[in-house]
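Coordinate-derived values only; no laboratory data. Here the structure is a predicted model, which is why all the values come from computation and not from measurement. Cβ atoms are built from the backbone, for glycine too; each structure is taken alone.
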Structure I
Amino acid sequence: MTDYPINMDVHPEVKAFFDPATNTISYVVKDPSSKACAIIDSVMDIDYAAGRITYDHADELINYVTANDLSLEWLIESHVHADHLSAAPYIQEKLGGRIGIGRNITIVQDTFGKVFNEGTEFQRDGSQFDRLFDEGDTYQIGGVTAFAMHTPGHTPACMTHVIGDAAFVGDTLFMPDGGSARADFPGGDAGVLYDSIQKVLALPDAMRLFMCHDYGPNGRDIAWETSVGDEKAHNIHVGGGTSREEFVRIRTERDAQLDMPKLIIPSLQVNMRAGEMPPKDKDGRQFLKVPVNAI
């Protein structure tokens, strides 16, 4: 395992915001020694049937940051989400901060630039983002040194962000009774996902883990915080020393039963652009494409 700058003595304040429309949890993460904070995996609201964009969930985050007199330094995307649209540019316009994602966003942009038949004006170099993270990269949130772990498998660009004793795993892991995220999207790989999960589980047992999604399996209340130790002991897909071969079998069989996310078409087009909508046409209108039999 890479020699990451782990500091379990730093306990950032984490405020979670659950979006029931997409079962996404967004986070405001505050440096305990200053007013500096980061927002992780924000959500922009969309009424897909009506083609209407609104910002109620993002405004909750903005109001929280403003009410607590916080200084937003980072807007982190754990990966290119396929189930919700990012509100990062909207929040950045209101509060500032830099938008960051894993460097392999370029792979995702190349893949889905072709799927959505984007023209040459669509840049596939990640330049829509302010920072592209590589494995082991560090960055500051006030006085806290955060770092990024490359944890692909769900998508090639997935990163786990570790901030003190808190790790934000994106779609790499779910709560112990939820298992793991699917690995059947273009660029996904169940074996690679297993390897990434092992990197997360190699963090200290007391490391707090924060999920990007929860679906309340078996009717339980929505939850988003667990620990490395709990995942190692109880995760239904990887707990108790599940082998790579067994995990690949479990994940592959499960993925074959899943429908595509309802918002995958708009989400990918927007999120590969760092949360921006596609360019306006000559009349000032914006459109989302629906590729047929392409995903």
Structure II
Amino acid sequence: MTDTALAAAVAQADAARASGRIPAVKTFFDEATFTATHVVHDPVTKRAAVIDPVLDFDQPSGRTTTASAEAVAAYVRDQGLTVDWLIETHAHADHLSSAPYLQVELGGRTAIGGAIRTVQETFAKVFNEPASFARDGSQFGHLFADGETFAIGDLPAIALHVPGHTPACMAYLIGDALFVGDTLFMPDFGTARCDFPGGDARALYRSIRRLLALPGETRMFLCHDYKAEGRGEYVWETTVAAQRAGNIHVRDGVGEDEFVAMREARDKTLDMPRLILPSVQVNIRAGMFPEPEENGVSYLKLPLNLL
């Protein structure tokens, strides 16, 4: 994220709060993957975006279903919304995207950050993808650049590159609502891991500090909640001020070296996400399955003794 992009984001958040013209946000939480899918819309024009949609996946059987996506589609239709964007904050390692299904049902343009090309290059090697697998991001309808502006109806929006968890992580500020993907969790749970291919704890710290320079009142919507010990309910909304005051990993006063030492030590204790191998293969394809083989069936690979 450039300083110019940050300044524009700060101005946008301030203006949204002052005008009272703020987006409506409806969240659908998938407890099986601890994922929050957000539908954000302009209350006046009824234009909308869906952020980080989930495709249900039963790993033992290899079957996918669309109950989670159908709930999103039902809400969109009930509210009379028009979906312009189907946005990913990054190529998720914990759930498969349902963006292709929702695009058929609701329309909209799929989008992700431009650094998805780096992620595709990395994981094309992990999965030994054929030359036919495009590594240029062309599976997505649009690739956002850092600082790029767009709109949801009449609400201004800006895309912010926040690498660290993955090279391609993006946050999206829509009016006064900031969608941060996995970069940050609730203050009582901390921050994202950085031990996946291309992850970087120093980059994550700097990305977070840039986001926390936004106005304290900025609403922050998370992609996941794992319900920290002692908390009874899942929560996916907080504020910049709450993160600065109380995030257990990166609150004000925590320096970069201290954070990096903590994050790298903690990451060594974490198991791999349960669905990382199927999820990444699908999500680097914008939610599409690998090309069917001669029998008409798509297959996902399981690399042995590699990761």
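Identify the structure, out of I, II, from whose coordinates distance in nm of label points 7 Å out along Cα→Cβ at positions 26 and 218 was calculated to give 2.7.
Going through each structure in turn, the value belongs to II.
As an exercise: distance in nm of label points 7 Å out along Cα→Cβ at positions 106 and 186, calculated from one structure in I, II, equals 2.4. Which structure is it?
II
Ranked on FRET efficiency 1/(1 + (r/R0)^6) of positions 234 and 258 (r between Cβ atoms, R0 = 25 Å, to 0.05), which label among I, II comes first with the largest value?
Result for FRET efficiency 1/(1 + (r/R0)^6) of positions 234 and 258 (r between Cβ atoms, R0 = 25 Å, to 0.05) over I, II: largest is I.
To which of I, II does the computed value 18.4 (mean count of other Cβ atoms within 10 Å over residues 146-153) belong?
II
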